[in-house]
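So, here's a batch of structures to check.
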Structure 1
Amino acid sequence: MAPTTPLADHQRHGDKQNSPFFEEYLYKIYTRKEASGLQQLVGEMRAVVIQVEPGEALQYIAEMTLMSSHRLLRCYRGASHNVFIMRVSDTQPDFFILEPRDTAYSGKFAGINKGFARASEKPNVKYIGELYYTKDLSETVGLLKAEEFRFTTPKFNQLMANEHFAFTEISYYTNNMVGYTSTDLLDLDALGLGEPFTLTEAELEPITKAAHAQQMLEITGLVKGLDHLATRVLSGDREHAILEFASLTNYYFWGAYSIDEQNSSTNICRNPDSGELESPAKVFTANNTPYYVNSIVGRPSPTENFVRNFGRRMHHMALAVNDGARPDGTKNIDYVVGNLEDNGIPFLAKIFGECKDIPDLKQIFSKTSPYSFLITEYVQRCHNFQGFFTRGNVAALTHAAGLDAELKKASPSD
């Protein structure tokens, strides 16, 4: 009988074949973090951290106020960055939006972004990573350092220098970071994020208008919190990205599906102790074969084209839509998306999925945000649909996203 651990006991889903190396070390990673206590220390995702260009935070907050249920809660002015906190509830992850104060600011992510055609257009724009709750910050950092993980230096920016947080170095495989905190983030003023400040009436106007528009459209309450976060990586980094993330968190590998017609796979990690709204799933998408053999295999390459244009990075954040329909029978997701389109939010394609009389999934991608370079996905699980996605939906979404990623392929020097 094959060896097992509590994490390995979870049912594996999908048809994507992994290498013997992956299967061997996934089990060893499960065993290691259960034996070390890391599995019991690290808990739910508490926030996502997104950096925008100087002067663009308020536009992004207004955009997300219209598109999500997160609302601006606090503003802090620190030595290097303004920090804006958006919240949907005390039990779901916040948005930490970082805005460099100096227009000449150029951090570590700028150095990475400048090597890619699309990313170089706004080099400071970056999904930085997530903050996970841990029962003991010092012990967690010590355990991971003993396993040869490195943590960023305090000079990175004021959030990284804060004593209440610890962030890993930028991942070689995803260009994301993983952060930890022992606080519940409920007393934000006690975290030393900077000097609290209040926006002027003029600064608040676009945010207030966005909130009012959402309320008038009767979208408020239909869109819930984050459902999942999807990072795109190169084909050769897929397994390493999953194993690295599993090493750093309490998440387990739920499974993976190969989307052959789009030459890609979708790989899901989930929190074993929490639902998606409390601790969103982490998704890693990669080509099945690298771009340089596309002319041989005759397959499209939307996933790797995105990485070649933007670099390894977060591709989209998915927001859950309440299951149900309007009085006229229109599904909630169709109603939400239709109203957002009428109010200037562009989408990449139609809504995929049927959601008729059986459990199903309806999904759609927005176009890339000009402020965060992130796509927003909306997902409605109908009739208590238990799976994570349907193969047909993912193939269609991957194709649609590829149309957006194809907009520019030139190198930064061209």
Structure 2
Amino acid sequence: MLDLLIKNAHLASTGKKADIAINGGEIVEIANVIEAGAGEIIDADGYLVTPPFIDPHFHMDATLSLGLPRLNESGTLLEGIQLWGELKPHLTLEALKERAHALVKWSIARGTLAIRSHVDTSDENLLAVEALLEVRKEIAPFVDLQLVAFPQDGYFRSPGGVENLKRALDLGVDVVGGIPHFERSMVDGARSVEALCEIAAERGLMVDMHCDESDDPLSRHIETLAQETTRLGLEGMVAGSHLTSMHSMDNYYVSKLLPLIAEAEITAIPNPLINITLQGRHDTYPKRRGMTRVKEMMAMGINVSLGHDCVMDPWYSLGSHDMLEVAHMAVHVGQMTGVAEMRSMFDAVTVNSARVMRLENYGLDVGCNADLVILQARNKIEAIRLRPARLFVIRRGKIISKTAPVVAKLALDGENYQVDFLR
């Protein structure tokens, strides 16, 4: 007797239809037809079944704090940083945890079951670190939370920044972070990349740096990050997040840079919703889009995953932690409307992100964790087009969220119709 049997699934991994047998929290069989008893049977009716969505770049310590202590009137990155600085003295452990748990419920409802969150280490008391370490433990049955030690105010620039980051790692934070472009000089930025990568190498930890989140084409810390990655043997363990300065770099320099990133096996994590709203603020017209060179990176074989970054916080007043909204924006702003390109953007919020987070037993294969999402869509492209209802969200073989199919009922000249926007 199986725990759960999913019939008539359209598999995101292969594009084919199959049944999925689940027992003991893992996928035990995938076949055209499985005839077996089960404690629960779901007829997927040809809808798309995918491994869960993943957000590889988020700020859970700031989430849902919109309006505290005031709104970001300019909508800019720097005012957002200023606002966060104003809010930090008033943070409490209880409020941080309450907002994080509220956000996680949104995440589950959207089928997002793995999150990498940067957590600010700039404060002496490390309150946000303490809060999110507790949250990580509390949500573990439902969501995988990976924490990045993030010196928001600068590793060298902020008082105590060096020691605070070390303390955060000693407490159990998973990943070494940085923000080299926010140091006082390009030289200090490069020094911070070198020092932080050495810490990661010594501790056997992954690296994920906010890197070159700027319109300045001379902000080139990703080059230093690639160099330090290969020097220290960190290939496959490093991510460069944002990388927005690359949209302003000249093509000759980029032609040199991309092979270095590929050689170092660095993952690029653009954040389309945030990058296109915060960057290009000094431009009149023509106005730069603000997103890094996704097409060119993918052509070089560089792993690209997409992050949401923010939900209703000092930097971004919108969002519901829907990773398909992120993929939808990437398709548009990156002009990636080719068939293969659109499918690749679905992968950028699923399998590519699992790769950068090094998640074990993730996927749609026998032996993988039975973590699945059934979408009211027939394929990856339709999922990006519609950002549809997550009909079922399954964690370790147990249904943890349900949403009824979304259908509009029309009454036109005495005739009744139903519209679900599927084709």
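Suppose you compute FRET efficiency 1/(1 + (r/R0)^6) of positions 256 and 272 (r between Cβ atoms, R0 = 30 Å, to 0.05) for every structure in 1, 2: which one lands on 0.95? Here the read-out was taken from 1.
For which of the structures 1, 2 does the calculation of distance in nm of label points 7 Å out along Cα→Cβ at positions 16 and 64 return 4.2? The correct label is 2. Given a value of 12.5 for mean count of other Cβ atoms within 10 Å over residues 184-191, calculated from one of 1, 2, which structure does it belong to? Going through each structure in turn, the value belongs to 1.
We did not get these values from a lab; they are worked out from the coordinates using the rules stated. Since the model is a prediction, treat every value here as computed from it, not as a measurement. Cβ atoms are built from the backbone, for glycine too; each structure is taken alone.
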